[in-house]
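Enquirer: Next come the structures, one after another.
Readers should treat all values here as calculations from the given coordinates under stated rules, not as data from a laboratory. Since the model is a prediction, treat every value here as computed from it, not as a measurement.
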Structure 1
Amino acid sequence: MWLYVCWVQVYEPTNIKTRTERKVEIPDRKISEIELEITSETVLFFDMDGTIVDTNLANYLSYKKAIQSITNSDYHITYNPDKRFNRSNLKKEVLNLSEVDYKRIIQKKEEYYVDFLNEIKLNNEVSNILFKYSTTNKTVLVTNCRKDRALQILNYFQLSDKFDYIFFREFDGNEKINKYKNAINKLNISPNKVIVFENERTEINDAINAGIDENKILSL
């Protein structure tokens, strides 16, 4: 049994990044080391893209197919496994793209994503932790992924029932909220009980600014 919670991006001055926010170096730790700190009271927070799963290739192929579909042109876009293709790349790769076609490509990309689920790779080290502790500890998915795409991935890998709570991302305005602070507040838990698995540097900073001990964050 799990509960999913959509968090909405809204304008909240307390969540806007400022110069007073902490930015520290995360210790280079192995999963086996951080696992030693898991107790029965620990709440495990997992990011998804780049953490539980590697979606870069599926994301790239979805964009490529969408670009071909809308422009009727076969653009030569090189795949870089270490760099995620995003909307900024789209405007750089497809020059003179109208705003209408830009939005159509993004929409088509979401539609085509299901065609490339087989290109997503499960991170076995992280998923093994999830499988191992999902029956003994609270497990929480905290992702910036859209709800529909996240559910496609979770269902494909049969991960949905491994989480007690799932926080998705939705858009309502342009300001970014701290996904970790949001989850901690809504679940009414102490950040001292949380261990985080995350790959994005900016999101790691958010976890620290939410009060989570940097020694309890595994940077992937």
Structure 2
Amino acid sequence: MSAPALAAERVAGLLREQILDAQLSSGARLVEAELVTRHGVARHTVRAALRTLADEGLVEIRPHRGARVAGLDAEAIIALYELRTALEVEAAHLALARNDGRLPGSVHEAAEVLARAARRARPRWSTVSRAHADLHTALVRAARSPRLEAVHDRLSAQTRLFLLRVRPHYTFARLAAEHLELLEAIERDGPEAVRAHLRASAATVVDGMLTAAR
């Protein structure tokens, strides 16, 4: 990878974590000149970083209006729920079928990582949300379907953006506990437990948004 590409990746990574740790809120302007000065890079490097984040759904770039941190409205949350449900319910079905009705150890280990992140004295939201994303990724990888993985991976950043909407409604402990319960439910009741879990999360956020808008 060339030096400019590495620089763009570094800037994108820093901005990504600031967005996903709620240091940059939805709608916040990302001014190219300020980013050039702050990160000590060329303008084309900043533009490349912003394009990367736009491709991930974390940034919106509008002609003649610049870049802003993206948000998820109710319609986008429902669309994300529908797509994740299609992918993760099927992934859970395949994972159980290919592992004698159980989820592999890698999935349970990912859940324990999430639980440990939530139990820290001062947990960071970015750390917890990354552990949450890693758990759902582990579930999809347990299906051993490269195409499912590829599509699901493209939703990773948007899923973590969605978690920022979840944050006001969940404690760290509740988030971890619900995911430990989810794995038990999948092994006990089957893959439809994933649908119920994702539906409940989406409904919590959408209901909260509608209540706030009244």
Structure 3
Amino acid sequence: MDGTSPWVEEVVLHDGAEARTISGRWFGTDAVMEIRRPKGYRHPSLDQSLTKRRLFAESRILIHLSDFELPIPKLLDFDEKNATIVMTKLSGVPLFEVLRNSNDNELISSIMYSCGKLIRKIHSLGVSHGDLTTHNLLCDDSSFIQIIDFGLGRLSPEIESLGQDLQVLSECLSASHPKFSDAMKFVLNGYTDGEKIGINIDDVISRYQEIQGRVRYHG
């Protein structure tokens, strides 16, 4: 961007097929900018429409959750024309790296329990994530869990979407982190413990188990 822009680019964090993610500063605040990539295989008008819809969805979710002091990014800017979104930068590394590098079962059990509690909190506020992998969960030096990338999320989701969040995480843990075979058990412990407000936890767990059965049947 030009010299009059409030954005100062620093480092490219990720350059993927869906988006380019860059760290920098926005009016002096540590921030992350996501730039959605156009899809050449789609008609330009359709691609613009889908990109706009996804950016709007993520922005609306971040705004909706911003009143609840959750460990998620805060929306700083949304530019429909340039297909960009700017958010506060969170500390920590992807949980993927923590699980890959750790052999501390007690620590990982505690972290996964915390993941479950945070997922339930977001679900109870009427949001599904849509891509709940260990790359989109961050863990800082104090083992504090945060969630990023709500680009596939939904407001006021159906129970299926909530169960699907748990299934996506379960599949990710099984495929990428098999040495922690009980990890999902601790996620579910965290998800089901505590005060049950906003959603029927039993219904979500039942739907998750139903989805698991479908996956096994078709697999």
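Enquirer: Here helix-only ellipticity at 222 nm (-39500 (n - 2.57) for each DSSP H run of 4 or more, over all residues; to 500) was calculated and came to -23500; which of the structures 1, 2, 3 was it taken from?
Expert: 2
Enquirer: Among 1, 2, 3, considering only relative contact order in percent (Cα under 8 Å, 6 or more apart), which has the greatest calculated value?
Expert: Comparing 1, 2, 3 by relative contact order in percent (Cα under 8 Å, 6 or more apart), the maximum is at 1.
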